[in-house]
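Once you scroll down, you'll see the structures, which are given as structure tokens.
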Structure I
């Protein structure tokens, strides 16, 4: 079984969103400040697909924080099932990673 990186988990979470929910997510991102980092500018997001969005989140917030940002935005948008699923995947990925490090 191959390990899932936080970026893999994030991309899967974005791919699981319905198109309209993904558009809402992208629309919310430029308004979102996390850990005192400024938000991602709309100019970088307006034509972003899911892969672009995952890459931008990772580059802007760091690999671990990118998943946390997505979870918070999912919750803000009342995409609670998506938020819970992403949180579970994140925790599973951490467990798999720590088990393989042993």
Structure II
């Protein structure tokens, strides 16, 4: 398990640090944080982002499942308060599989 913070994209651009997807990955919340996920595996990969709290109608917020197609890169926003776990104040990422899946954590 690792916890990562967003790298800022400045007017000069950003050479982002590429991370290997791993079980238990967590992201420190930040304004306008995104992850840029690249799937180089031979099949689609699901990423599940846990959600906490309840809707305004009283139902539990549902986890967000995002499919990253094989041989693609997908940009995913994480700046939603529902994604922050109140127990540790972090955003949890759960990967269906991790080999050949990488990502960056950026702030725009």
Structure III
């Protein structure tokens, strides 16, 4: 019976040593999983050509110039209308003054 107890104790010691080894292996595996990845990063993708940017700038510039041209035409039409209005008012004023002078005379 003492032989069996010694064998059981030896098996228990061996199991404890294996448990320690498994614990070390498990700790090493977890540490390796938590360590940052040292893989080479892939090369960045090439940027698309900037033709779209230039097309957008061209369209924006065209719209701006078209707006400016329409505004200039609106200012010119307003100036002509104002001039005609002033000429008509001047003519009406001269007619009123002429009628007043005729009544006085």
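Just so you know, all these numbers are worked out from the coordinates, no wet-lab data involved. Bear in mind the structure is a predicted one, so any value in this text is a computation, not a measurement. Cβ atoms are built from the backbone, for glycine too; each structure is taken alone.
Out of I, II, III, choose the structure whose coordinates give Cα extents along the principal axes in Å equal to 43, 25, 21 when calculated.
I
Tell me which of I, II, III gives 17.0 when you compute mean count of other Cβ atoms within 10 Å over residues 49-56.
Source structure for this number: I.
Starting from the value -22000: which structure in I, II, III was helix-only ellipticity at 222 nm (-39500 (n - 2.57) for each DSSP H run of 4 or more, over all residues; to 500) calculated from?
Value -22000 for helix-only ellipticity at 222 nm (-39500 (n - 2.57) for each DSSP H run of 4 or more, over all residues; to 500) corresponds to I out of I, II, III.
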